[in-house]
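Following this line, the structures themselves.
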Structure I
Amino acid sequence: MAKTRTSYRCRACGSASAQWLGRCPECDEWGSLEEVVVRAVAPGAAAGRRAVVDRPAGEPRPIADVPALGAPRLATGIGELDRVLGGGFTQGSTTLLGGEPGIGKSTLLLQALGRLAAAGHRCLLVGAEESPEQVRDRAERLGVLHPELWLVAEASLPEVVGHVASVQPAVLAVDSVQTLLDPELPGTPGSVGQVRECASRLTRLAHDHAMATILVGHVTKDGSLAGPRQLEHVVDTVCSFEGDRSHGLRFLRAHKHRFGSTREVGIFDMTDDGLAAVPDASAMFLADRREGASGSVVAATVEGARPMLVEVQALVATRDDGGRRVATGLDPNRLALLLAVLERHAGVDTRRADVYASIAGGIRVADPGVDLAVLAAVAGVAQERVVAARTLLVGEVGLGGEVRGVAHAALRLAEAARLGFTRVVGPPSLPSGSGLEVVGVADVHGALAAAFS
C-alpha cells in the first residue's frame, strides 16, 4: 500500500520544505507555506502517470546529426498574435496566457480559436468560469461561430482528458487552469499542487497528441502569474496580455518562447466588436497630436524589436507649495532624476512647481531612450518654447548631463523617416543614411538648444 507523508509547499513559488517555516527560503515570501499530503507510489502499482519517466539518454552524437524539430505551426490569421508566436501556435506545444481579470484574455482566445476553426482545425474550448450560453453569446458577437469550434463546461481534469480523447482536437484551450481540479490530488482548485499537476498533465497530453494547448492563467496583484512559478517552466510559451482598462490598447508579449523570439510585441485595440489588431502603432499614437504646442515632443521607443513613435507631454504648474511629480506611462523615479539633471545642467528649476509628465495613448514606456524627449517637454512648457517642426528626440541622459546612445537606433530612425519626420536630435553615435538630418549633441544643454532652434 502507498505511504503518505506531509510536506509544506510555498503557494508563491512552489518550493517544498520538510517542515513549516514562517518565510519561504526560495522566494522570501512570508506566511506562504501550506501543508500538503504527498502520496508515494507503491512498488509495482499502475500509477505510471504520476511517476516521472526519464527520457532515454541514447548515445552521444554530434549536434548537427540530431534531426530538426520541424514542428508545424497553426497560424491564427490574427497578425499581431502570430507575430508574437513566430507564425502561430506550434503543434504539440503548451502556451500559457496570463493577464489581469477583464483585460481581454478570453476575448483574444475565442477570436483565435474561431479563426483556427474557420481554417479547418478542430478546436476544443474548456471553460469552467462561464456558462456555455455566455461563451456562445460572446462568440456570436465576435463573429466566430463555427462547427469546428467545440465547447464544454468542465472543471474535472479526468473528464477533460476524456473529452480530448473523444473530440480529437487540433487545439485545446482551457480557461482557466486555476479552475481545474484533479480529484486524486489533495487541495482545492487553484492551489499550488493542483495547478502544477494539472498543467503538467495537460502538457504531456499535448505532446502525446501533437495538439496545441493554450492555458489561460490569472495574475496576482503584483502582475505575476498566480500559482507556482514552476508553471512557467512546465509550458513551452509564456505570454502576458497587458493594458490599462481605462484605455483600449492591449499589449501581448512573450516572456518565454521555446519556438521563437521573445522580442516581439503585439498591439490590439479593444472595440465593441472585440480585439482589433494595430499594425501601425506609431500612426495611432500620433494621430491626435497637436503640432506647435509647447510641452509636446515626439520620441522613438522600441518594444522588443518593434520601433514606435510616441508623444511625450509635460505640464509645469508653479505654486508656493509645489513640488509634486506625477508620471503617467513613465517611471516616477526616473522623472525625478531627469528633473534634477535638467536643473543642474540646463538651468531649468522646477523645485517650486508641480511637474506632470505622460506618454499619450495609454502605453507605458520603460525605455531610457525617451529621456531626452522628457527633458525637452518639461523645458519647453516651463520656458514657453516649442520644438522645431518634424523633429524627433532620441537619447538616454546620464547624471552628468551627457546624452548617451540607445539600442536599435537604426530601427528608430527608419520608423521616424517612414512617418515623415525630417530631423532628429540625439547622441553623436546616431547612424546616418536614414534620410533624416541627424543633429548629434553631447549634453543636455546642447540638445535643448538644437531642439528649440
Structure II
Amino acid sequence: MAACALGRLTGRLSRLLGRGGSALPGLVAEKVDPRLIERLVAAVRRGVVVVTGTNGKTTTTKMLVAMLEGEGLTVITNPTGSNLARGIASRLLEVASWRGRLEADVAVFEVDEAAVRPLAPRLRPQVLVVTNMARDQLDRFGELATTASHAAAAVRHAAIAVLNADDPLVVEMAAGAAAARFFGAAAPIRRAMPPDSSLYGTRTEAAAPALLDLSLERAEAEGDGQLVELASASGERAVVRLQVPGVYNGYNAAAAALAAAEFGVPLGRAAGALESTPPAFGRGQVVEYRGRRVKLLLVKNPAGFNQAIRLLTALSPGAEVLMAINDLDADGRDVSWLWDARVEDLAGSGHRFGTAGIRAYDMALRLKYAGLQAWSETGFPAALERFLAGVPEGGTGYLVPTYTAMLRFLDLLRPGTAKREVWS
C-alpha cells in the first residue's frame, strides 16, 4: 500500500530530524489514501474501543489497555494522546508493515471530543466509552451542548456504549445507543463529582438507570494514590489500590473495567491490572528532582481544576503549590474558566502559592480575589527554581499546570520529555 509506505517513510524522517511523536505521517498518508484508517482497523480481530469525553480520556485508555494486555491480547493504542484523525493514522502506521498489514486483537483509541463525530463511523467501535461532559476550550468547541452532540452522534456507530450514569448529558446518549452499559458511584462519592451544571448555580440530576452495571462504592486517599472498591451488577466486588489520586480517577477505573468486561475480563483480573497501572503522563505523576518530589496535577477546565483543588485542600497545611497557566492552542485560548473554579476553597488551606506561564498574572489575580497571595514568574526556569526553593528536601511540591505548561516543566524536570511525548 503506497500510503503506508509513504507514511512510514515520513515518520522515519521525522524521528531522524528529532521531531519525536509527530502526527505528520498520518497527515501525509491520509492525503494519499483518505480511507487509510478504515482499511487498517478492518484487520483488528476483536474490534476497536473509542474513549472520549472531557476529562479522563488518557487515564481511562491507559487503564483499559493494561487490562486487555493482562489477558494476553495484542493491543494497539495512541499512548502519546495524539487523539485526532492524523494522530490515530500515525499510530496505525507505526505498527503496520510497509505493505499495510496489521496484527492486533484490539485497538483502543483516545479520541478528542470534537473529532469523535467524524471518526466514529470510520472506526466503527465495538465499544465507545464516554467519561463525562464539561465546559472546556469554549473558543474551540463552543457551547457544551455542541460538544455533547458530537459524542451522542458517535454513540450511534458503536455496538456498545459505556456511559457515565452520574452525568445527565452522558445518560441522554443512551437513547441513540444500540446497547448501553452504565458506570457510576455511590451517593457520598457522587457528590464529590458534580455535573457541569453545578458550576453555574444549577444542578441537574442524571436520570440514571435503576441498576448500575459497575459501581464505585468507595474512594479513600492512600499515599500518592487511593483505595477504591468496585462492585458489578452480577455481584463481583474488588478492592483496588490505584496509583493515581482523586475520586475522578475512581470513575476512570470503573469506566475502564466496565469496557474490559465486554472483552471477557473479569473484575478480579481487571483489579490486578489497575493496581499495576502507573499514572498517565502528567496526570498525578510524581517526578523525583533534586531530592524533592514534584507531583503534577494537570488542569484544563473548571471541572478538572475543582478536582485538583479538592486534592490540595485535603493536604496538611503549608504545601508549596505552583499553578502554571498557558493559553496556547492545545490549552484553549480562553482562560475565563479560571473564574468558574472553586479557588475560594483554598482560602485557609495554609499553602504557599506561586503562579507561572503565559497567564501567570491572570492566575495570580484569580487567587487574589479568593483572598490568597501568590508570587508570579512568567519564565519557566525561574518559576521552577523559586517553586523548588520552597519545597524542603525530601518533601513534595504540587505543580498544577495546563497542558503546554506541563510539557515545559517536564522538559526541565526530565529533559526531552516533550519531544518523546510518552507516558512515564
Structure III
Amino acid sequence: MKSIIKLCSVMMLTNISIASCYAVNFTYKSGPRIKTADGNFEIGLNGRTHLDVHSLYPDEANPSYPPFGSQILSSNDRDGFNWRRTYATLTGKIYGLNFKFENDFAVNAISPFPHSLREAWLSTQVGPGQLVLGQFKPYRSLEELTSSNEITLMERPSTSSTGIYSGRQFLTGIGYRGMVRSNIGFGIHVMSLSHFGLPIEGITYGGRAVWLPIDKEGNILHLGFSVSRDTTYKNSLPARIVDIYGGRQGINQTLGVAGASNGAPNSNSQSTFSAEAAYSSGPVTLQGEYAVSRLDNTHQLSGHLKDSTIHAYYVQASWFVTGENAVYKKDRGAFGKPQPISKWGALELAGRYDLAENINQNLMANPCKTGTSKCQVQVITLGVNWYPYPNIRFMLNYYLAEAMIGNAGLGTMARKDHLSTLSFRTQISF
C-alpha cells in the first residue's frame, strides 16, 4: 500500500510541477482531469468500486453416486458480501507518451502489490496505431475487452478469462493496436504468461481484427475474430481452461490443462481461435462468440500423449426498456453503456446462454480428470440493470447452471450438478 501511495504521489507531483509552467485547465468529466492549454501534459484520476452480494442454492446430492460441485457445499457456504473491485486509475500523457496505472485495492489482502496491478503501461503513436508496453489485456475476445464497468451481466462468459483464458486476463509484454480505416480495427500482441511480480516466463502471441459493415449511430454490426497461442514454461501461468459456473462465488470446473499428462514435456501450448458477432439497433443489442481451443498433452490414451479440444460459445441479448442505445467504442472494439435519457434513469433487461465442453472426454480418455464420460458446463443468466445516474449502476443476476460429467461406466447414472445463484451488485464509478 505504501509503495502504491508513493508512486501515485510522485506521478501526480511530477505532472503538476511540469504543468505549473504552463496555462492549465481543470475539468471534471468522468473524473478530475488537469490539462495544459497546449495539450502536451495531461493527467486524470478515475475509480470504480463494485460491491457484490450472493445467495447460492446448491444441488442436493444423489445417493446413487458421489457428490461433486455444489453438492458438497453447505446450505450457506459462500453466501454473503464481497468487494469485487476497488480500482484507482491514473491516466495521462507527457507530449506523445501516454500512460495508464491501475490498481485493485479490493484484492490486496490475498494479492499484495504488485500482484494487485491490473493495467500499467506506456504507449505512443506509431503509424496508424498505438505501440503499448507494459501490463494490459491481450487482444482477444469481444466480451473480454469490454470494461468491467460496462459488461452487460456481472460475469463474463466462457470465451473469456472466466473460461478459455483462465487466469490470464492481464499479462506483461508489447502490443500494437489501431484503425486502418474508420470501420476496420486490429490489435496484435507478444507477451509473457505472467503478471507483474511473477517470473517472466512463458509466452503468448496473437491478435484480433474487427470490421464494422454497418457503422451508424444507433445501428452497429460488429464482426471480428482473434487467434492466440499460449506456451507455458515451468514458472509461468498455466495454459488451462477452468469454467466458473454459478457466479463469482460459484464452482470451478476444470476442462483441461496443457501438459497435465504424465510424461508431458516441460513446455506445452494452448492454441485458440475465436469468432465474434454483434448487432445493435436502437435499444436492442444481440451478440455472441464461438471459441475452439486445443490443449497439448492433457492426457494419455493407450500409453500415448494426447491433446484435447474445448468448444465454448454464448449468445446474449439485451434491451433498454427506457429507449437508450448501446454505445460502441472503436478504441476497444467493444460496446459501452449510454447516458440515461429519463429522469428515472436507464433500465436494461438481459439474458445469456453459455456452454463450454471438452469434446475429448470419455470413459477411456480423461483430460478433465473426472474419470467419467463427459465434461460440460452450461449456464443461463438472466439480468436486470438500472442506471439511476451515468456513474451508478445496480445489477441483479440470476444464474441457472448445470455441470455434467456423465457416467462412470456402463449401467451407471449420468452425474449432473444443478446450481442456482442470485447475485446483486452496487457499482459506482467516476
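Readers should treat all values here as calculations from the given coordinates under stated rules, not as data from a laboratory. Worth saying up front: this structure is predicted, and the values here are computed from it rather than measured.
Overview of values
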| read-out | value |
| --- | --- |
| Source structure (of I, II, III) for helix-only ellipticity at 222 nm (-39500 (n - 2.57) for each DSSP H run of 4 or more, over all residues; to 500), computed value -7500 | I |
| Origin of the value 65, 44, 34, where Cα extents along the principal axes in Å, for residues 126-389 alone was derived from one of I, II, III | III |
| Test item: Rg and Dmax of the Cα atoms in Å calculated as 22.6, 81, pick one of I, II, III | III |
| With Rg and Dmax of the Cα atoms in Å, for residues 238-341 alone derived as 16.9, 57, matching label from I, II, III | I |
